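Several structures are given next for inspection.
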Structure 1
Amino acid sequence: MTSIPSDAHEWVSFEDTKRERTWMFDVTFLESNWTCIFGNGCQGVLTGPTPELVQGCCSYGAHFVDEKDQRRVEKAAKRLTADQWQFKSKGKNGTTRVKKNGEIVSKLVQNACIFLNRPDFPRGAGCALHVMAIDNEESYIPLKPEVCWQLPLHRDDEVQDDGHVITRISQWDRRDWGPGGAEFHWWCTESASAFVGKTRVVDSMREELTAMVSKTVYDRLRAYLDNRATQPKGTRLAHPVVRKKG
C-alpha cells in the first residue's frame, strides 16, 4: 500500500465568475488548530531559540507590500500614544525606510521592529498598533502592515495569459520569507507547540480571511468546510505537524 506523503495537504478550489478568478484554499491548514503562541512558547525567528526576548516574528521588522501599505501604517502610527508605544519618540521622523533594493520595511529599534513593545514596557510585549486597536475597540487590520495581520496566512495571485487569476490561500512557510527563512531556528507552522488552539483556523482567523478574500467568498468556503465536518473523519487529512506528533 502506498503511504501518504508526510507533507501532504488537501486543497479545495472553486470558481468566481464575477471576478474571473479561481480560489484555491489549503483546507488542511484551515481545518487545523494552529494558533499564535506569541509570548507563550514562541521561540522567535532568529538563528537560535529566544523565547525570553518575546519578539515573535518581529525581529526583522515588517516588509510592506507597496507604498499604499506603507502610507496606511505611517498614518496609523501618528495616532499612537506614549502609553501604547514604547518607542514613540523614535518614530518622530517616520517609522519606515526604503532599502537599496527598493524594498520598504519598518525601521528597527534595539534589533527589532520599531512598533514592537518589549517585555519591560508597562503595557507588556507586543505590537503597539495592536494595543491601539484594543484600546479603541477597532480592527487592527487597517492599522498593521499587511503581512503582519495576515500571518501565518499567505495569499498568492497568479495571473494567467488570458487574464484569469488563480488565488491561493495557504499557510506561510519559512520559504515564503525568502532565503533568510532557511536560517530560522524555529517557525510556527511547522511546530507542534503552535497547534494547540481550541478552534479551526478558518474560525479563529475569520476576520483576516474575510479581509483577504471578501465576505462572500469566505462564506462559501466556511459553508463547504462546515458541511465537510459532518462527513466521516476518514475523508479528512490532518495537518502534517499533527500527524508527526501522533
Structure 2
Amino acid sequence: MHLQVLFEDNHLIAVNKPAGVLSQSDKTGDRTVMDWVKAYIKHRYDKPGEVFLGSIHRLDRPVSGVILFARTSKALTRMNEQFRDRKVNKVYWAITTDQPDPIEGKLSGYIFKDTTKNRSKILPKADSNRHKGAKMAKLKYRLLGRVGANVLLEVKPETGRPHQIRVQLADQLKTPIRGDLKYGSNLRNADGNINLHSRELAFQHPVTKEAVKIVAPIPEIEQLWQLFAEMTDW
C-alpha cells in the first residue's frame, strides 16, 4: 500500500487512508492502516522495538480520507479530549445518485448500532427499552455540485456516531451514498467500497496549541471522484 502522509511531527501523524483498508484490526486479521503507519515510523526513524501509535478516531473500512494518530501518550490523551468535547471540525465529501431536497440543511436523530449486524439505524426519539444506548446524532450538509446522475455533497458531522453519515443521508435525506449497499444504494462499486471521503480535520495542536488543518486529496485512481475536479478546488 502506498502511504500518503498528510501531516507529521513528534506528536501526531495523519495519513490519507485508502478505501478498503481497515483503520484498526478486527476478526479478519487483515493488515490495517495503523500497521502501515507503525512500519513507516519504524523505518523512517530507525526505531528499535515496538513503535507507540495511539488510535484517536476511526474510519469505516470502505471509506477513504484523512485519519489521525498520536505518536505520544500525551497527544493521545489530549486529542481524545478534543474529539470527546466536539472541538475537532470534520468535513466529509459524499457522492450520491440523488439530489437532496432541500440542497442544504441539518439532520438530527438518535442512532442505534446493532452490533450483531454491524448496522446502525436512525430513531425519531430515544428509546431506552427497545434500543438501549441510542445516542443523538447531528450533521450539516450542502450540495457542492452535480455531474450527470452523480451528486457531490459536503457533510459536517457535529457528533461521531457509528455509521452516522451513511445512515443519516440514506434514511433521513433519502440520498444513500453511492456504492453503500448496506444503506440503500442500488449501485455497487467495482471495488466494493463507497464514495465517502474524510476530506478535512481541523483542531488545536495538543502540544503547541497552534491551529492545524489537514486536507486529504481525493483518491487519484477513482474516476468517479475526478468528475468533480474542475468545479471544486481540490
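Miscellaneous remarks
- Structure (1, 2) behind the derived value 26 of relative contact order in percent (Cα under 8 Å, 6 or more apart): 1
- Value 2.4, calculated as distance in nm of label points 7 Å out along Cα→Cβ at positions 56 and 200, assigned to which of 1, 2: 1
- Once Kirkwood radius over Cα pairs in Å is computed for every structure in 1, 2, the highest value turns out to be that of 1.
- At a computed 0.98 (Rg/Rh (Cα atoms, Kirkwood Rh), for residues 16-95 alone), which of 1, 2: 2
- Identity of the structure behind 17.9 (criterion: mean count of other Cβ atoms within 10 Å over residues 80-87, calculated), options 1, 2: 1
- Identity of the structure behind -6500 (criterion: helix-only ellipticity at 222 nm (-39500 (n - 2.57) for each DSSP H run of 4 or more, over all residues; to 500), calculated), options 1, 2: 1
Laboratory data are not the source of any read-out in this text; all were calculated from the coordinates shown. The structure presented is a predicted model; accordingly, all values stated were derived computationally and were not measured. Cβ atoms are built from the backbone, for glycine too; each structure is taken alone.
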